[in-house]
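In the part that follows, the structures are each spelled out as structure tokens.
Laboratory data are not the source of any read-out in this text; all were calculated from the coordinates shown. It should be emphasised that the depicted structure is a prediction, and the values quoted were computed from it without experimental measurement. Cβ atoms are built from the backbone, for glycine too; each structure is taken alone.
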Structure 1
Amino acid sequence: MKNIIPLVLVATAGLAAASLVGCASHSMSHSTQDSISSKPFGQTPDGTAVELYTLRNAHGLEARIMTYGGILQSLQVPDRTGKLGDVVLGYDQLQGYIDKTPYFGALIGRYGNRIGGAKFSLDGQTYNLATNNGPNSLHGGLKGFDKVVWSAKPLVGPDGPELVLAYYSRDGEEGFPGNLQVTAIYTLTDDNELKLEFSATTDKATVVNLTHHTYWNLTAAGDKDILGHLVYINADQTTPVDSGLITTGEFKSVDGTPFDFRKPTTIGARISDPDPVLQYGPGYDHNWVINKPFGQYGLQARVTEPGTGRIMEVWSDEPGLQFYAGNFLDGTIKGKGGKVYNIHDAFCMEPQHYPDSPNKPNFPTTVLKPGEKYHNTIVYKFSAE
């Protein structure tokens, strides 16, 4: 892998709708059982109306997505008996997401994960960002893409019902340079996939690292913690972090460490291992270096819940995967149905570029320049056994 790799990825065929205008060309009939509908879902403190869209595929799967933060509010998927259950943590009402949320279900940008020291240099200029994670910048700053209202266009496309979200991030927003036009397409396919396709263009050199931050629990509704979920991660290396959870710039083999998920292992099996890098989490909150050529679409991870038989596969063209085991859920949040969310009640699988890449020249670059196009595909595929 070269030290610096241009971030110009070829869009997949499914990204015929790279803009709201282009989306109009999509077929409006895919299956008579596919559908998409919407309803009002409150408003932000400044009075902006928020909509909640419901996508249903031919097999009865149902995804609910908010225009606020591109948040996946719920996702109903079947267990081995065919019983549907909501595998996403969050709130029943918009206000919960506004008042207190650890990025439940959110679209993350401009920069997913941490930027060390809340600053980076680009083309000889230093850009200072908001500090919202100790001395660092996390998930785009104080008001990242998870806290803005996106414009929306519902469609039934060639792969199933889809929602196209768009947002124009102005030059200087949260300290980032360049006017950035962002499009996010959510598709609930008839292959029981939730497919996310992100694209962006800029008028000035900037950094971009978009991802999605859903909190998953395959028992549904968070009925049990996730320590018994079996995890496979297609990675031989991680990017170690310091005590502030900032990557050191190194690559480290998973051999003989609690980070080795090349054979399916329960989340709880080694989460209390004394490995110092693991306990900086404390517990899993780290980036894995996925075993595939840069920019190539492939399997990143597979998670199985033995009790229900639900399986979730994570596919992406991103080079890294942030796996987080809900270490900071501390019993202070009451979510859907009044359920209290405690430590390890959910996990996150966030395909992305490596953390702090703007300050690590040996990592694949996250720089996007005028005339280039950012593209990122994330697919969560569900089945049961």
Structure 2
Amino acid sequence: MISNDAVVFGILMAVLGFVFYTSNLKSSFWKKFYTFFPVILLCYFIPSLLNTTGIVSPEKSNLYFVASRYLLPTSLVLLTLSVDLKEISKLGSKALIMFFTGTVGIIIGGPIAIIIVKNLFPNLVSINPEELARGMTTIAGSWIGGGANQTAMKEVFNVDGELFSKMVTVDVLVGNAWLAVLLIGVGKTVFIDKFLGADSSSLQSVKEKIEKYNLSIARIPDLKELIYVLTIGFGITGISHLIADNIAPYLLNNFPILEKYSLTSSFFWLIVMATTFGIILSFTRLRDLEGVGASKIGSIFIYILVATIGLQMNLFTVFDNPGLFLIGLIWISVHVILLFIVAILIKAPYFFVAVGSQANVGGAASAPVVASAFHPSLAAVGVLLSVLGYAVGTYAAYLCGIIMQSIV
């Protein structure tokens, strides 16, 4: 019904305004409502209704592209500008353990899902088992790394376009449904940490020290300082695009073998460059721009990104290929179960479960979203782990594909 992006963007901003307005009302209804449904979840779910009901078609909208290519890297610069790597390093090895646990969960989850559906529901999926296994490698590539890894698996395993589109639907719907569950869990972190027997004192200590620093430099910004914040954010994003647009084609033309490792993806280099520059600037006096709200502006861009991600999701597509979605749900369940088993064993806080999972399944677009839902200053943890996901995604997805092909 609506194809004008200016109108769609206005609607998305109205949704964000409505959510933030109602979340700050003092009435008991809204307080109870947002106890169960966190703000960030509503900012994701309500836009999905625009797609589901046919009001907006994401295929005809460039908003997600703009948000992911312009606002996401800018937000990463502004969110990492005030990061204290020395403090974050005190979080220890649990972040890496949970990340690789999530990776293993994806690798073994695909084969387990095939075995279960093949033996218990043999007629539920009409796709040839060998083709199904090849198609599922593209989901593995996306869930461990990202779009570049997914495309790599499509080429490596010769997945045809029709099957690939079905797999993308499963990837988006199941992956985003799990993102929604993770965001709900953010509001229940204390309860989940108690269930996990986790000691979140190190995480709390880091948050408190960062908050104390932020309060010590906080001041009312003037126009000049806000311009500085936007100059740094969008300026670094421009430089990152310039580097990415040159280094990716250069590597593709001169070292084509690197395409298998997703190192020829311009989006990969865009995220890496924006994050790297943000971290470098955190060691300079520009870090004090946090005092005039750098991370708050970065968080605004993150919320706009969340709304455009929600716009990509059509809730009705679950009925188109129920068998494939059952496979996807079993697959993600294996990933989740393994994460929680390991979290209980090493007493890892829910933060590491959520960010470790989303650094795999969601990648650079949503791992910082989940991390910043705990605290804006922790977005860097999500970014660093998601970049690691890009690095190992192709290897792990290829291994997953080989295993799946060997059992069909």
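For the reader, a short list of remarks on this structure follows.
- Given 19 for relative contact order in percent (Cα under 8 Å, 6 or more apart), calculated: source structure among 1, 2: 1
- Ranked by Kirkwood radius over Cα pairs in Å, structures 1, 2 are led by 2, which has the greatest value.
- Read-out mean count of other Cβ atoms within 10 Å over residues 187-194, computed value 21.9, structure in 1, 2: 1
- Computed -500 for helix-only ellipticity at 222 nm (-39500 (n - 2.57) for each DSSP H run of 4 or more, over all residues; to 500) - originating structure among 1, 2: 1
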